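The data blocks that follow each hold one structure.
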Structure P
């Protein structure tokens with residue numbers, strides 16, 4: 001089993017102590033975000049083929065990665081780094097720190113471990129198309145040789161996303177828009193060429209309509225990459241989380257509405273204030289990351305399972 005930790009929240013940035021306690025215990029429990037029964041997820045080395053961590057800040061978790069390596073767990077890291085203005089990403093570390101962390105991961109664990117995510121791509125007055133071209137190229141220059149893949153996607157505008165974007169736009173005086181498919185395809189092709197020139201494959205996460213020459217469909221939960229890290233075969237079937245997703249089957253151990261980064265385009269957080277309250281109430285010794293049994297998502301169809 002591959003364990004995802006977690007596309008629902010940033011475990012390395014905020015919940016690393018809980019994760020390591022659950023690793024020591026050999027299991028954790030996960031509440032269903034849709035009101036179903038909770039599940040027990042085994043975390044022993046015999047039960048886990050590998051971990052996939054999702055984060056915007058590995059700093060608090062770097063020592064834990066050392067311990068995972070010592071215990072023989074293969075792992076990969078999906079590291080989001082966009083460098084957007086503070087109005088869009090109020091709780092995110094500075095790009096310079098994020099670049100340092102990505103380069104450190106490559107130096108300590110090998111460049112197959114970390115995947116850079118430049119996603120989602122949001123088009124606004126603060127982030128027009130030209131700024132994406134320039135920002136992507138600057139970050140790609142800094143990461144050349146440290147990563148071999150960059151994942152992109154375009155912002156998906158769910159109801160909660162629109163509400164949070166509109167509130168941020170009103171507060172900070174900007175406007176945003178969802179570009180036409182032709183514009184997205186053209187930008188994806190340009191970024192793919194820039195990535196290729198720096199030794200990176202550009203892949204597109206679960207948005208096949210924008211694929212083109214030189215762009216691969218993303219496999220964020222990727223047993224092939226984990227196998228390269230582990231040095232042995234890892235065979236897990238594809239079981240995408242939504243249409244167009246090519247991720248392998250995995251078990252996510254996170255919880256929605258618990259990441260305090262505050263990114264206004266995030267699909268996983270309806271309210272940053274509520275997420276910060278959950279973080280403050282979090283018990284690192286609990287079996288659950290966040291206890292949500294019996295509580296349904298306000299709109300289950302708007303989120304990946």
Structure Q
């Protein structure tokens with residue numbers, strides 16, 4: 001046998017033999033996956049690629065456009081208003097994230113046991129999330145009106161604020177009002193997530209720590225919180241992403257005012273794209289925001305995985 005024949009024989013021996021059944025199974029798998037692949041391609045990959053292309057043009061909402069390269073991105077980092085909205089969004093995110101987690105954790109502690117009435121309290125605490133943020137924002141808008149809103153009336157009776165306090169025309173007061181609304185709205189979802197994680201912890205772990213003389217706080221700190229690390233990380237990711245994408249509550253309550261002091265990133269993107277009709281610039285902002293949110297989520301997932309590996 002020649003050297004070439006020996007080489008072909010060796011390669012044919014190394015090549016894995018695939019039976020007709022495995023080939024048919026692979027074809028069936030691709031055939032069943034094709035609708036999902038087409039769906040993702042049509043509604044995720046193509047729109048994303050088209051958005052990147054739009055961000056490289058001076059695309060107006062109406063009229064012709066021209067390719068301008070990365071000029072939108074260069075202008076983006078020179079736009080002082082965009083920088084202001086980024087700083088305000090970071091401030092808002094820092095204000096609401098920890099209270100949402102703490103309030104949600106406290107509510108989960110109250111309703112995690114199957115005590116009488118626990119189901120009713122779970123429903124009441126989760127109800128704001130079911131009603132929806134737009135509806136609650138309009139309700140708060142009515143209740144914050146000077147001289148006619150119930151909030152000013154109540155706070156004036158308690159001696160905390162004047163009945164004529166104009167909450168929504170002062171940036172600090174408006175930020176406080178919106179933050180309280182969002183904490184009240186989002187804590188119910190955090191409660192449900194944490195409660196589900198708490199109920200999955202074996203009861204034997206608590207009983208063994210009780211035998212060792214552990215207090216309630218020791219049980220929460222050494223048993224509950226470590227085993228809820230993944231659920232807590234998920235809750236934080238949802239809360240942070242939701243805060244970075246905040247739009248509805250500020251659009252309804254403050255409309256970015258006074259001036260642009262309560263403009264979030266998404267609100268400024270809306271203003272640039274659909275009010276000023278600079279769709280290319282607005283799309284560039286959206287791409288940057290998507291990258292930032294993706295990086296934050298990736299860092300949190302990496303931190304969570306590192307913590308789990310250290311725990312094991």
Structure R
């Protein structure tokens with residue numbers, strides 16, 4: 001009897017990154033364990049940080065762009081009184097100030113409140129930001145200083161969790177692209193004593209919590225032992241508005257043709273999770289519970305942008 005080849009898995013893996021591992025190393029580990037080259041992540045974590053990485057697997061890597069609107073939640077600790085060149089505990093101290101000794105808990109709460117909302121942020125020198133095609137962190141290690149431009153960010157929420165000077169624990173819910181270590185830097189300067197980030201853990205991305213995420217050494221193909229970490233493409237994009245297709249429409253989408261907007265179903269609060277969303281423009285197109293494509297709405301039409309069913 002001829003053997004039937006098992007198709008490579010496609011979908012999303014929730015991984016709990018440990019300290020000391022880069023996000024790229026987490027991807028390499030998953031590639032090795034799954035035997036698949038086509039794996040990418042939706043947003044990095046610094047090596048010293050821990051927590052949730054979303055890995056997209058197989059053809060579903062083409063959906064990466066849709067995850068960029070998802071807000072992220074972190075638990076963090078900043079150390080008052082010392083600034084470092086990397087803005088976290090891995091860097092070299094560049095300034096020290098004992099003014100933290102006179103700060104009250106109320107002053108720290110007010111400083112956190114000031115940094116909430118929409119604003120701009122100057123990215124850290126040691127970051128992956130590109131200036132003229134060059135990575136800021138590579139130039140910083142060479143001793144060069146690139147002129148980084150402020151970027152727009154949204155801080156959805158900052159709350160004080162621990163006040164044990166010089167250590168301050170807080171939670172932060174922020175838009176994609178926000179550097180929590182730069183938040184610590186700016187809050188420290190607002191307080192007049194400086195600060196750097198000493199601990200960071202990402203606990204949620206949009207509707208996806210770190211609870212149930214797999215440590216890298218437990219990553220494997222979908223099955224009973226790994227089920228908590230896997231999401232099908234339809235589940236991974238369950239926070240998008242959705243439109244269910246009939247068989248003729250599936251054929252149209254597969255050939256790149258638009259379909260009528262029809263009855264688009266809005267995601268529920270359970271779909272979007274406790275962090276909410278910023279009005280996704282894309283629509284997930286489904287047939288028999290499976291993801292066929294992601295489309296964009298143009299008037300009364302849905303035009304396919306990423307087609308996954310072949």
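We did not get these values from a lab; they are worked out from the coordinates using the rules stated. Keep in mind it's a predicted model, so treat the numbers as computed, not measured.
General observations
- Source structure of the calculated read-out (log10 I(q)/I(0) by the Debye sum over Cα atoms at q = 0.12 Å⁻¹, -1.03) within P, Q, R: Q.
- Value 44, 33, 20, calculated as Cα extents along the principal axes in Å, for residues 35-90 alone, assigned to which of P, Q, R: Q
- Which entry (P, Q, R) yields the derived value -22500 for helix-only ellipticity at 222 nm (-39500 (n - 2.57) for each DSSP H run of 4 or more, over all residues; to 500): Q
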